[in-house]
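*Asks:* The next part holds the structures, each set out as structure tokens.
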Structure I
Amino acid sequence: MTTEAGTTLTIGGDLTVGRVGFGAMQLTGSQVWGDYPDRDAGMALLRSVVELGVTFIDTADVYGPHSNEILIHDALHPYPPGLVIATKGGFVRGGFDYSTLDAVGNPNYLRQSAHMSARRLGIEQIDLYYLHSGRATDVPFETQIETLAALRQEGLIRHVGLSNVTVEQLRVAQTIVEIVAVTAHFHAGVRTGAAFLDVCEEDEMVFSPWHPLSIYEGANRDEVKEVVAPIARHHDVTESQIALAWQLHRSAFTLPIPGTTSLVHLRENLAAQEIRLDPDEVTAITALVP
């Protein structure tokens, strides 16, 4: 599927946002652990995000943990009209090492996670709340989704999304509550989440790809560069900008959330929305991964 890169998309039928969001995960300490070292700079960058027109920010309670949500609150609250903040719950982190990352599905833990995220963000209702992982084994997956469905019914969360799940889990979740967004690993070089994009297009859900700019991390990085680099030269932009523009042209349901700690890179990411790839360029990049 090749599309014109529209300027907005709608989440859940009622939240209209710009096509490029901001992933706040990098505004934490090393290995996503602890506070961002330069707090003032982090707050200034978040304010620039909003000033430059971004209307969708993605975070999670495990980023820090907790410090990322707090930073967003301290930088931006009270939030401007139209700003949508998505957060996630279900992962736990026991220390600096990534080996301490685990998933918990206990209903009371998930309820506490959502309530505490809302409290840290300073909001009555979370616009989009993702189950951050489908890997918890302490309770059935269905029970976790039922918990989020109850929180939606109670009004704490407006819409439900899924991250780190299987397509089979997504289909199960859809029988319990409306799912409006899915995140998965997907970029010009790696298409692990391609099946999710297909489902999102079929069911008109938002697809939010991980690492949309990390196009040279796959085994085919040389082939990717051979295709992307000349397209970037032709448009007089960076290869990362072409990778982002391709995401926007690839599907009308895609909402990439590139993260950065650099104002220069932030501006470049947003400028990618103005790049108009021709159909042959989109097709060439799409064909890099069968």
Structure II
Amino acid sequence: MNPGTGATDGGRHGEGSAQAFGHLVTGGVDVSHGPILYLEGVTVSFDGFRALDDLSLTLDDGELRCIIGPNGAGKTTMMDVITGRTRPDAGRVFFGQTIDLTRLSESRIAQAGIGRKFQRPTVFETMTVFENMELALKTDKGGWASLRAVLDSAQLGRIESILVLTNLRDAVDRVAGTLSHGQKQWLEIGMLLAQEPRVVLLDEPVAGMTDAETEKTAELCLQLEKQHTVVVVEHDMDFVARIARTVTVLCEGSVLAEGPMDAVRNDPRVIEVYLGR
């Protein structure tokens, strides 16, 4: 794998060439010669502690990957690096062949097609489910445009399909603050999908959910597969076993093991540092 050095954003802090970023958006993501997401030798240190230690990881287009590991293994830091919240001290992070994520700001990474749902749902609790979805649509968010916005049939249809997918069709007119915890998680996932990401990062999506909500979330993740590249960070091993194709185990900032769930679950190293606890 040898990602190019094509379009950038003019420096490590994501400010610079508008022309380069225009190429990113109009040209799309080039996955013709490799994975859609590629991390190589990524190292991140905080006050002498190595949160990521020479981490290398690849994800194929349309893949559903589960990331597991003990607390402090580097899972959240890895997602922070991918989304631009944290800049690596060393290593490369590419979206497709040409988009160097270490040179883009958080907002431009999101615009390029990488979306993330954090552990705690963050929705507009005083607004209805529909209004939350309307705000999340990938449209011009300028003040004048927002005031004049009238959804067309395609946009309404997109909201409808996402609400069906996320089990919220019957809650469309409910105020988001009245939803259950699980429903708020689904709403945030729906808002993320409204932005049409190529890669969806889900950080502990079933934490705090009931068994029934967890099962529906598993079904949702499986439906997202192939339509998006989905990365799920989760501690619920029954949930991971339900959806996993490939599981990556992180420990002390690097990959300890990787493979099908059965192989990972029976790996003595994984049992020792994680599953045996």
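*Asks:* One of I, II was used to calculate Rg and Dmax of the Cα atoms in Å, giving 19.0, 60; which?
*Replies:* Numbers: I: 18.3, 54; II: 19.0, 60.
Going through each structure in turn, the value belongs to II.
*Asks:* When you work out FRET efficiency 1/(1 + (r/R0)^6) of positions 31 and 47 (r between Cβ atoms, R0 = 30 Å, to 0.05) for each of the structures I, II, which one comes out largest? Let's see the in-between values first.
*Replies:* Numbers: I: 0.75; II: 0.25.
When FRET efficiency 1/(1 + (r/R0)^6) of positions 31 and 47 (r between Cβ atoms, R0 = 30 Å, to 0.05) is calculated for I, II, structure I comes out on top.
*Asks:* For which of the structures I, II does the calculation of relative contact order in percent (Cα under 8 Å, 6 or more apart) return 20? Numbers along the way, then the final one.
*Replies:* Values: I: 20; II: 25.
This value belongs to structure I.
*Asks:* One of I, II was used to calculate helix-only ellipticity at 222 nm (-39500 (n - 2.57) for each DSSP H run of 4 or more, over all residues; to 500), giving -12000; which? Don't skip to the answer; put the middle values down first.
*Replies:* Values: I: -12000; II: -9500.
Structure of origin is I.
Each reported figure results from applying straightforward, stated rules to the coordinates on display, with no laboratory input. Everything quoted here is computed from the prediction, not taken from an experiment. Cβ atoms are built from the backbone, for glycine too; each structure is taken alone.
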